[in-house]
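The numbers here are math on the coordinates, done by the rules we state, and not lab data. What you are looking at is a predicted structure, and each value in this text was computed from that prediction instead of being measured. Cβ atoms are built from the backbone, for glycine too; each structure is taken alone.
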Structure 1
């Protein structure tokens with residue numbers, strides 16, 4: 001083997017270059033692969049010749065650098081591992097050919113072949129583990145560096161500062177010259193999941209699919225249990241309203257802005273998602289899993305949630321007995337909101353709530369009784385109080 005390192009290296013290199021697709025066309029990587037192959041064969045020769053324990057073998061410098069370069073180029077670790085599998089296959093086949101030509105005693109050839117296979121397996125197992133560790137370390141370093149750049153660029157965009165769009169897109173890995181749907185995603189405080197960030201990103205993917213959006217979202221973890229995301233949208237996209245029963249990870253909640261275009265839309269949609277998130281936080285367990293700023297009631301309630309004490313006073317003053325935090329009062333509030341939205345039509349309200357019109361009339365009469373005044377008396381405050389009660393819930397209701 002020592003006398004055939006050059007030929008073996010050439011054979012292995014050509015074999016790998018044609019079978020590992022991500023390497024094709026990258027001359028620098030291919031040259032580094034060749035150096036890695038050669039240095040690994042030399043290390044194996046030393047182990048065989050001098051009976052060096054495999055545990056004391058270390059991945060050659062060229063092999064470690066090859067692993068780092070793959071990580072830097074974003075090539076999957078499978079390409080790295082496959083080179084070692086192909087190398088082991090070819091070197092073992094070469095060794096058995098040599099034994100067949102050199103040794104007439106079949107028992108000796110078989111034993112030598114078995115010893116060679118066992119040693120090369122342990123050697124490849126050890127070296128591949130070392131280079132994979134090198135790969136993962138470099139990938140983590142690059143990811144941290146990239147995340148730092150992305151966070152800095154996102155902060156610039158959200159601050160409304162002028163940025164070079166092309167530079168920003170390169171830093172983010174995300175096109176700005178399109179429509180964006182911003183999302184704030186977080187896990188509840190009592191969540192004990194071991195990997196909350198992965199759950200947050202998964203929740204954004206679930207939302208994107210439910211809305212019929214197919215492009216990959218830009219996801220940015222901000223804290224262990226908080227993330228920001230922007231889902232790309234084509235101009236022709238019409239995001240459907242997501243269902244209430246999305247398969248979201250346990251304890252994960254979402255706040256969504258409205259679609260907007262370009263760098264300015266990137267910022268404004270996020271600002272809306274943050275307002276929706278503050279509303280959901282104020283509502284606590286009363287909030288639904290998804291709070292969308294596209295809902296007019298949500299937009300109104302985000303303003304009311306900025307001053308909960310004043311809103312609580314408004315609710316109690318305007319709703320009277322309907323401000324009670326009870327199931328009965330909640331039913332009357334829901335019926336009254338629908339009645340006002342349908343311009344005082346008992347029939348239309350009944351159709352909307354799937355109730356008989358006589359049931360609607362009974363509830364409205366009861367609601368007016370609890371209010372203690374006509375519906376047209378301070379109508380604007382009444383409607384705002386009903387919105388606050390529906391969106392914020394117990395935080396602004398009377399105990």
Structure 2
């Protein structure tokens with residue numbers, strides 16, 4: 001039997017263990033973070049923390065941030081942070097009519113953006129659009145930049161094992177092995193996730209609620225979505241992606257949704273429903289931007305619809321705050337313009353549904369468009385890459 005050389009032994013690779021993966025996740029989300037804080041969060045001794053972080057430092061994935069003075073002794077602390085330029089990723093958010101893509105660094109900061117229309121929804125056509133987006137973004141690469149390490153795709157629907165889109169109503173998909181199709185097309189590792197889950201990940205990493213151990217996300221757009229972070233974890237279940245937050249009963253006198261629920265969150269808050277209600281009143285089709293403009297001008301017909309939507313939004317946030325026991329909610333989505341004309345109404349309804357002595361619920365409005373959705377898809381790819389990472393033994 002051949003002897004193993006020293007070089008071969010040094011090149012032996014081992015799967016990243018659970019503690020190391022969690023260490024990397026904490027540094028990604030919370031870095032720069034002190035070793036003392038990491039030790040408390042992970043329940044690790046200083047020696048274990050040093051042992052686990054050394055391979056990341058050796059490979060250039062972590063860096064030691066500038067010294068901070070720690071405690072009364074004035075002892076310097078060297079916080080850990082990720083080296084953001086060590087890896088690059090692509091994130092793609094699929095909607096019913098477009099694909100939005102970003103090229104990011106290891107912290108999911110966008111360095112380039114592209115968008116393509118989705119004229120067809122058959123999976124092969126969508127894969128071609130995503131492939132064109134990725135190849136366009138890859139052209140941003142230069143000789144001194146790291147190659148792309150993975151692709152994340154987020155879709156409105158249910159996803160199994162970050163591989164198969166089991167249901168995507170806006171695309172008309174059932175059981176589409178999207179990750180396999182894209183990996184065959186691009187030769188990159190691919191992770192697929194529900195879009196609201198990916199967005200919630202993005203909000204946890206770099207959104208206005210960053211640093212909170214618990215908060216909720218409500219999205220308003222073509223549909224209504226709900227995400228939750230609890231104990232510093234994005235909450236997912238096998239039913240994530242079914243849009244269960246879209247059918248909360250909010251107004252017993254409201255219109256019907258397509259599934260026959262009267263006054264549910266979809267009926268009261270989604271863009272198609274709001275436009276349909278105002279359009280019926282005007283006797284013509286009307287776009288969402290025009291609805292918001294009319295409401296801002298205090299047109300009575302438009303205002304009655306947006307006020308009802310604002311009250312329903314406040315009630316939905318009240319349900320979430322009361323039942324999930326969170327005191328911060330991020331409002332996002334392409335329909336977030338509703339807040340500009342109905343935010344005060346929503347906050348009044350939220351307060352009315354809370355105990356007077358309960359903590360104030362802070363509402364953060366993220367009106368940055370599709371960028372956080374695509375960056376969230378990239379964040380999913382970054383997490384997937386960490387799970388697959390192999391370090392020297």
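Quick check: 11 is what I get for relative contact order in percent (Cα under 8 Å, 6 or more apart), calculated from one of 1, 2. Which structure matches? This value belongs to structure 1.
1, 2: which one has helix-only ellipticity at 222 nm (-39500 (n - 2.57) for each DSSP H run of 4 or more, over all residues; to 500), as calculated, at -12500? Of the structures listed, the value fits 2. With Kirkwood radius over Cα pairs in Å computed over the structures 1, 2, the top value is the one for 1, the highest of the group.
Structures compared: 1, 2; top value of distance in nm of label points 7 Å out along Cα→Cβ at positions 260 and 356, i.e. the largest, recorded for 1.
Among candidates 1, 2, the computation of FRET efficiency 1/(1 + (r/R0)^6) of positions 92 and 332 (r between Cβ atoms, R0 = 41 Å, to 0.05) that gave 1.00 used structure 2. If distance in nm of label points 7 Å out along Cα→Cβ at positions 60 and 180 computes to 3.6, which of 1, 2 did it come from? For distance in nm of label points 7 Å out along Cα→Cβ at positions 60 and 180, the value 3.6 is produced by structure 2.
When mean count of other Cβ atoms within 10 Å over residues 148-155 is computed for each of 1, 2, the one that comes out at 26.4 is 2.
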